[in-house]
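Following are the structures in question.
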Structure P
Amino acid sequence: MAKPKKKPKPGDNGKLIADNRKARHNYEFFDMFEAGIQLTGTEVKSLRNGKANIAESYATEEKGEIWLINCHIPEYLQANRNNHNPRRRRKLLLHKKEVNTLIGAVQRDGMSIVPNRLYFNERGRAKLQIVLAKGRKAHDKREVAKKRDWQREKARLMREKG
């Protein structure tokens, strides 16, 4: 019998470069968006080598645009003086409606824009999956871990008995 197909997540089809696993623990996710990133040539070559870190990065709004702050893309070793700054600010490329949605949620509801995954899509373009999220308190994190453990235990008991 064939397994049922899962709905593909953004980044499943292409090559995953960086994943922000800590964000799933620290934030509760609501809406996901796929954004392009304005990169230089040496940054793209460095990403093709599979080196980047988005764990400490965040996105913010300035003058009606969304910017990625503190994303580390290391220098490309074969480039000489034309290399890029590894932690420079990068503009995220989104539709105007998506930008307005993000800005409204941040200002109105106090949400955060958290980078979740950095990957190349099917066409070879670097994309960033950003998420509208709300921060979790320590007791919320414990509660989520408790629920996850209980679900795992319940599934194990059902397998043994069923």
Structure Q
Amino acid sequence: MARSKLPVARVADTRPNGGYSLDAQVGFLMRIAMQRHTSIFTANMVEGLTQTQFAALAKLYETGPSSQNQLGRLIYLDAATIKGVVDRLGARGFVTALSDPKDRRRRAVTLTDEGRRVTEAAMKVAARITAQTLMPLTATEQRTIAALLKKLG
């Protein structure tokens, strides 16, 4: 049987026997933090946008029109998932997805006027959501966690 090629984390364990403790595992701690953030996001985001829908709108706002596949890559979604997100945002009138005249397999996604309005409102709320999520941390800790999470990504 082949051994796992994953490195073994050397995280300090406070248990006397030095054994595995779920409460000390980074994945578990990140999941708990993400659940907290998701709860704050869901309670505050405008138009009932999901985190993924907001990410798509915010990225389109930032970069301008994009192919559907490129948009998916920019927000780390696979082709099937971004298609569903774009379809749902299109049904709500927030984006349009038109076939590229040069390549009919490619869909160019862009914000509608309504999508731009909603995105601008959502970004203001998102800044408050981030502040609320990070509220337990000092300003230095907030900068540190953001830098470390970028490094992990």
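Read-outs throughout are calculated quantities, based only on the coordinates presented, and are distinct from any laboratory measurement. The model shown is predicted, which means the values in this text are computed figures rather than measured ones. Cβ atoms are built from the backbone, for glycine too; each structure is taken alone.
For which of the structures P, Q does the calculation of mean count of other Cβ atoms within 10 Å over residues 101-108 return 14.5?
P
Figure out for me which of the structures P, Q the number 3.1 belongs to, where distance in nm of label points 7 Å out along Cα→Cβ at positions 21 and 85 was derived from the coordinates.
Going through each structure in turn, the value belongs to P.
In terms of relative contact order in percent (Cα under 8 Å, 6 or more apart), which of structures P, Q is highest?
P
With helix-only ellipticity at 222 nm (-39500 (n - 2.57) for each DSSP H run of 4 or more, over all residues; to 500) coming out at -10000, pick the structure among P, Q it was computed from.
P
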